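What follows is calculated from the coordinates using simple rules that are stated; it is not laboratory data. Quick caveat: nothing in here was measured; it's all calculated off a predicted structure. Cβ atoms are built from the backbone, for glycine too; each structure is taken alone.
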Structure I
Amino acid sequence: MKDKYTIFIVTVGITYFVLYTYLFSNMQFWITDIFHCYKVMDFADYLKDHIHIFFYIFLFFFMSFYIIKMLYFVFIEIFKLKDLKNYINLLKVKQYKNVIIINTEEKLAFNFLNKIVISTSILKDNDKQEKKSIFLHEKGHLINKDSYKMLLANLLLSLFPAFIKNKLTKNYILSLETKADKYASKFIGNLKLAKSLLKIKTFYSYQPMMNNFTEERLKILLENGEVKIPKIIHILIIVLLTSLFISIIYKTCLCGIM
């Protein structure tokens, strides 16, 4: 089954870069336009005929700020991944084909790129059924390539203001978690998985993937629901496409001088 949420986020990101590229390609023309017309037009008419171009220039610099922020995010994420890799290698006690056991009292179970990482405390403090639930959930993330999807989503969502990014990130994580839950439930059933989730909820972990939205996940799991794509994603696509369309149709000033 296709991951509709990921497709929507990628679509938003592509639309963003198409619009930005178009704005960039016309920026010199628009700047020349506003300076040339300013010299020969009445100020009131000048503002009326160039308001859309001022909007394009504002939008370009607004988007440029978030693209720079995204590049900074890439730089930070590279170092975070490097630090996490060093942390795993330092604590690693066993490694199987795609499973790494690390020796720590912190209760950890997460995907690191194409590997499942599980702490010894998880293996020690849980019964067979609970360990199976945790492993199958993480295997679901692995099969769905969720760690890569999350990196890509964080990258693309950093192109937007924090209130938009935070809303979409929460929903996206929840969608990934519920898909991994559904994979695990195919092998152990919804009720057994729900019991394991309730116990995992009592864990405290610095690893964010260990205890994400347990109440929402339980409701979706037991009611056989799904995470809906929020309206804000559709609105973003409409706004970006509309901005691109308007900038193409009304590319030049309306005064006819240029």
Structure II
Amino acid sequence: MEARVLKPESYIIENEPYYEAIGSEIELFEAAYANQLPLLLKGPTGCGKTRFIEHMAWRLKRPLLTVSCHDDLTASDLVGRFLISGGETVWVDGPLARAVRHGGICYLDEVVEARKDTTVVIHPLADDRRVLPMEKIGELLEATPAFCLTMSYNPGYQSVLKDLKQSTRQRFVALEFDYPKSALESKIVMNESQIDRPMADNLVKFAQMTRNLKGNGLDEGASTRLLVHAGKLIHTGVKPVTACHSAIAQALTDDPEMLAAIDELSASLF
């Protein structure tokens, strides 16, 4: 039996990801990282949580291993498993074990989507022990000082079935995210989609109108991410009303009446 270990260099972010701070999140992350504290990012969909983690990984020059959590995610998916390769049985580290072994940042995106029996595996890493039990190979993997455990979730989708256990969340330093203020959001949309300021301002106004509909027909309003999508379409020649319908309205709902209402909002601005 042999172990297959992937090179950490594969997960280094070479170029700076564009990110505009909305508060003191960069300083808080750096302080938590220096003190070997795990971090929990809370905020709505598309507000910049993943881009923030990419920016911090670049800033700290650490490998970033991202796991998109889902209902079928198992502990083996995180820790590792035995595989048959070339007639031999080999152990292959999962992304969590790779990050622990090489001092990387492991980012569990939308962690509440994972099964609760799976997330329990992170508990020994998220307290003073900072160890990962690897029962299948009889190894207790100790995290290097450079290792950082981060995870995110959207509190707007909380439910009895999909919420973080107190035994999990109380191990983490929480950073709260929200959509940027209007001027900053316009700046972000301009930078990401290369549209002009008046168009970006109107897209932000449109987003705020849809966010006011949250709980009144919409689960979520338009995210900054969706504004960037619409902006990119507009930049390449798509009419603003069409771009807003395809990139924003259709992404928010399938209800015909709500789609018509959102289209009316965009028509009032464009």
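Looking across I, II, the calculation of FRET efficiency 1/(1 + (r/R0)^6) of positions 24 and 72 (r between Cβ atoms, R0 = 25 Å, to 0.05) that yields 0.85 traces back to I. Tell me which of I, II gives 11.6 when you compute mean count of other Cβ atoms within 10 Å over residues 40-47. Label of the source structure: I. Among I, II, considering only FRET efficiency 1/(1 + (r/R0)^6) of positions 16 and 216 (r between Cβ atoms, R0 = 35 Å, to 0.05), which has the greatest calculated value? Evaluating FRET efficiency 1/(1 + (r/R0)^6) of positions 16 and 216 (r between Cβ atoms, R0 = 35 Å, to 0.05) on every structure, the highest lands on I. For mean count of other Cβ atoms within 10 Å over residues 96-103, the highest value in the series I, II is held by structure II.
Tell me which structure, out of I, II, gives 1.6 once distance in nm of label points 7 Å out along Cα→Cβ at positions 64 and 232 is calculated. Of the structures listed, the value fits II.
Rank structures I, II by mean count of other Cβ atoms within 10 Å over residues 32-39 and report only the one at the top, that is, the highest. It would help to have the intermediate numbers written out before the result.
On the way: I: 13.4; II: 16.6.
When mean count of other Cβ atoms within 10 Å over residues 32-39 is calculated for I, II, structure II comes out on top.
Determine which structure produced the value -10500 for helix-only ellipticity at 222 nm (-39500 (n - 2.57) for each DSSP H run of 4 or more, over all residues; to 500), calculated from the coordinates; the candidates are I, II. It must be structure II, since only it matches. A value of 25 for relative contact order in percent (Cα under 8 Å, 6 or more apart), calculated from one of I, II, originates in structure I.
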